[in-house]
Structure 1
Amino acid sequence: MTERPEARPPAEAGPLAGITVVSIEQAVAAPFATRQLADLGARVIKVERPGGGDFARRYDTTVHGESSYFVWLNRSKESVTLDLKTDAGRAVLERLLAGADVFVQNLAPGAAIRLGLGAPALAERFPTLIPCAITGYGSSGPWADRKAYDLLVQCQTGLVSLTGNEHGTARVGVSVADIAAGMYAYSGILTALFARATTGAVRAVEVSLFEALAEWMSQPAYYTRFGGTQPPRIGTQHATIAPYGAYTAADGKDVLFSIQNEREWAALCERFLGLPGLVADPRFATGSARVAHRTEVNAIVAERFGELDGAVAMALLDEAGIANAGVNDVEDFLAHPVLDERDRWQDVRIPGGALVPALLPPADLSGVAPRMDPVPAAGEHTDSILAELGYSAADIAGLRAGHSI
């Protein structure tokens, strides 16, 4: 009744084939971490609430009735529904954990401890299991009991104060705190798996949204601590490099370009602006000087852009060896030639049977095809997983009648 669930890697097994991950997860951070493990061939068993599952399933209904968030984050997983408030539901979870390599959870503050799922308690019962906790502000400290969502953390780290323009602040347009935490959880789990394989030591992993995004805030933090003021909020312009930002061409196309060094500044002056005398102008001779005289730099550059269509401006910048790009909207991104010509889209099946295009994982491993299996319906694999654990059809029917699954 307690034997390990049989791992079922895809036909072309990935590097993590044979690794089983059990995750009590919702929203973005934990599902992003575990989906990347699934991409590499791990078996990910997603534990969801009966009667609705992960609340991210209902964030929107734009993808053939499914949530865009959920479709992005949950391919290649198996879904089992368990009511962890019942003894029977917790007993099923114990059997799952007995055969797992990794346990991931981003439960509300204190919930894991109350359920006996904190790292010390798990180590006593499952000494080879690697636990990973994703929290808001850490499991200790003055804010351990506070809930944290992505935009709250963007605000707490000061990121929102850097984003926007002179007219006001703005959130980053994607769930950047969740994504940061998910990435660190993913790399932390891989590190813990490596340590277990090479030394036998089992290391618990903990990542907080706040500390993940705090790491990403290090450059503006240094700038502010030692410069006395924080970087200015200037829209698509770069706070500490000039010229580096978007300018509007005569046809209304916004084009962004970047000057990274004095060689590129000279090329811009001579080959794009047609003003070679600016190279020696002391107002613009160094990066710091150009930042200090950003208004003058922008006026000169904007005047030149006003004489050119966007495509012509980009061609001239290319000829001068200066990195540039049109400012795309999401429709432009979806049709991007790099994604198309590099075959980065692959269809994935979602609940209901529709196929939708999904991006391949960005890290290519030579000779390894990423796993791109379907997105599960809530509880789709409950019966099959329970059967693997030794539950009979009558047992499963009883659990369902008792609302434990």
Structure 2
Amino acid sequence: MKPIPSEIFGSTRTSSEKHLEEYNNSGLKQISDGKVGVLLMAGGQGTRLGVNYPKGMYNVGLPSQKSLFCIQGERIKRLINLAQQKYGHCYGLPWFIMTSEHTMEPTEEYFRSKNYFGLKKEDIIFFEQYMLPAFTFDGKIIMENKYKISKSPDGNGGLYKALRDRNILNEIKKRGILYLHAHSVDNILVKVADPIFIGYCISKNADCGAKVVEKAYPSEPLGVVCEVDGKFQVVEYSEITSNTAEKKNFDGSLLYSSGNICNHFFTTKFLDEIVSKYQDKLKLHIAKKKIPYVNSKGYECKPTEPNGIKMEKFIFDVFEFCTNLAVWEVNRDEEFSALKNAYAPGGKDNPCTSRLDLLNLHKKFVVKAGGKFINDSLICEISPLITYAGEGLEPYVKNKIFCTNLELKSEQ
């Protein structure tokens, strides 16, 4: 196990303003020319959140009451507008949304009810990932009820089979898309189709890219992007010994610090190669879960302890087949806040932490644009239709002092 080579690693912290602007312009140009698509992994139900609908529909309690889907859709629309303003045109930024058997219908209905967040209906393509059966620890198939096998989605690595067998990759190629940004639905801070990330990966001639954050501490439950036996991969935090996790560089920083956040860049050519050559070579991973089942007497039971295994594939397991990988480190407080759990006092990755992380980021946008809040307890929410990453806020906030909560809405 080795750290990733320095020549494939870049960072927002160490890159010059000039280079960041070059990457941004490069990525935005590809978006304006219709060469970029977004792959959203949205197959999860909000079970851990305590709801029975798709996680993307979840409302974390923002003043606007916007859902994750809404925030991300409006970020796409803002990017389209930015591309049009800079280059005079934008030939589309298609949104390919992978659902599961359980989330497909409610997701489609939700998008219809929200008028596709102002995007073109034909540029939003839904497709289902596949399901895998669940097993007991001694290898028997679990029955969900008397007449139905218990199945679960095949993980975010099921993306590749679905792209191939649902005919989505052919649609991507037909549209002339060369680059794709893939991410999970549960990161409220995600910069959808981030032009800086896309531009950086293109500058590195990358087949595949990974956006990472610096690990906060050695045992933080984030997998790390690294090199193992000459091949790139993500090593899960549970697979790293404490001695290895705690190793440090000369400057005191962690040697293995590139925390994976399920945020990736792919070329269409690389995806084509994966689905045609390597799809069946992807590993199956085992997760021990509490799986409802029907017992021998036909009664449905809900276990209180893990009673079986679900199998899934991981999106990053294609790294080993990649010739040119690019890794881009970003600031956690600007780009990563996962929504995983129901609220609990002092808990992490829940609606409260997600909401606060987004509101705090928006306050930073305002301060950077020349505004000021009279005290730290005030909150601020800005519509993604007004700003993508803090740009263009000066007319709204420069030289203004805010004494009450601020919500900047768009009239679009």
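No lab work stands behind these numbers, since they all come straight from the coordinates. None of the values given here were measured: they were computed from a predicted structure. Cβ atoms are built from the backbone, for glycine too; each structure is taken alone.
Data table
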{"quantity": "Among 1, 2, structure where distance in nm of label points 7 Å out along Cα→Cβ at positions 77 and 277 as derived comes to 4.2", "calculated": "2"}
{"quantity": "Given 15.5 for mean count of other Cβ atoms within 10 Å over residues 301-308, calculated: source structure among 1, 2", "calculated": "1"}
{"quantity": "Winner on Kirkwood radius over Cα pairs in Å once structures 1, 2 are ranked, highest first", "calculated": "1"}
{"quantity": "Label whose coordinates, when FRET efficiency 1/(1 + (r/R0)^6) of positions 213 and 261 (r between Cβ atoms, R0 = 30 Å, to 0.05) is calculated, return 0.50 (choices 1, 2)", "calculated": "1"}
{"quantity": "Of the structures 1, 2, the one that 186 was derived from, the read-out being volume of the Cα convex hull per residue in Å³, for residues 29-268 alone", "calculated": "2"}
{"quantity": "Per mean count of other Cβ atoms within 10 Å over residues 325-332, the highest-valued of structures 1, 2", "calculated": "2"}
{"quantity": "Structure responsible for -7500, with helix-only ellipticity at 222 nm (-39500 (n - 2.57) for each DSSP H run of 4 or more, over all residues; to 500) calculated and labels 1, 2 on offer", "calculated": "2"}
{"quantity": "Label whose coordinates, when Cα extents along the principal axes in Å, for residues 141-364 alone is calculated, return 61, 48, 39 (choices 1, 2)", "calculated": "2"}
